[in-house]
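Values quoted throughout were computed directly from the atomic coordinates according to the rules given, and no laboratory measurement underlies them. Note that the structure is a prediction, hence the values are computed from the model and not measured. Cβ atoms are built from the backbone, for glycine too; each structure is taken alone.
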Structure 1
Amino acid sequence: MLWGIAIADTRVRGYENAEVELAGVWLSCRLDGKDVLLNDDRGDVRGGLYQRFPWFGTDEHEPLPMKAESRTVTVRVGSRPERVWHFWAASPRAAITPGHFEGCTVRVRARISRGALLQVGFDYGRNPTIDFGSGGNNHEAGASNWYFPWDKWQEATFSDIKK
């Protein structure tokens, strides 16, 4: 399952107006030398607001407030700087078919305003029909570096495929 986190960079003047726009989230995995698309969610994510201090201190969270329009989701991170804005694919977790598995790549098309930061990654689940957190089902594959504000659309990525 792909995921992302967005936060307000409270070191920046005007962070209260910071937002991240998401135009698409994709997860693909390489099997038998071919990339197989598992998630393709444009303008649609799920998620919640999690504790920031300490970082994800509990699993308790509020629903993710977002504005969705024209295949784009906007999260206004500056409105709640004390929270981690955690999102994940709107589509269900997909099972990886048997074969020579090389790894996966997450891509998130985003526009990050001044005062916001974005990071992406993904988790492997041992069983796609068991919910997150049930019996240690999830294993984090890893996370990208932080992506910084830019007035243009950019693609945030993370991959565990060996080059």
Structure 2
Amino acid sequence: MMGGGPGYRYSPSTCVAPSALPGSVVTVLLADMNMGAMAGGVAPTTAHMMLRSDPVRTPAGTVSFVAVNRGWRVHELVILPLAATAAAGQRVAAADGTIAETGSLGEASGACAGGAGDGIPAGSAGWLTLTLRPGRYELVCNQPNHYADGMWQEFDVS
């Protein structure tokens, strides 16, 4: 599995996604640095977190995203279109620490489930299948302050 580098302590896995998801499968690792099992509440804006997909690009068509939370806080995966002139990581957070999800194509935020839910707890996985056109997308965790803490990545579809 993709690594986050020194300082990341991974939570144990409690569930996995189904083995037969349709289309190209993209695994997205969600994690937080130097946090333990007792981490709770809203993350500070100075926390080190990560969101990494493997692969970072895929052909157009059916794509299944599997979001694996190896961190200690609740995370989620939201897929947003990225304008041709925009850069990933540049969205402005509101006062509550979240970004606007305007144009969202969907999210994986269910605990050991597909689609939307209340968030993916530590050690759990969530998944989502979409039909994507060629273009640029941004994968984000939109829990309060997580985007500002580095939980975003550009994802390209050709």
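Looking at Cα Rg over 2.2 N^0.38 Å over structures 1, 2, structure 1 comes out largest. Work out the source of 0.55 here, i.e. which of 1, 2 gives that when FRET efficiency 1/(1 + (r/R0)^6) of positions 47 and 63 (r between Cβ atoms, R0 = 30 Å, to 0.05) is computed. The correct label is 2.
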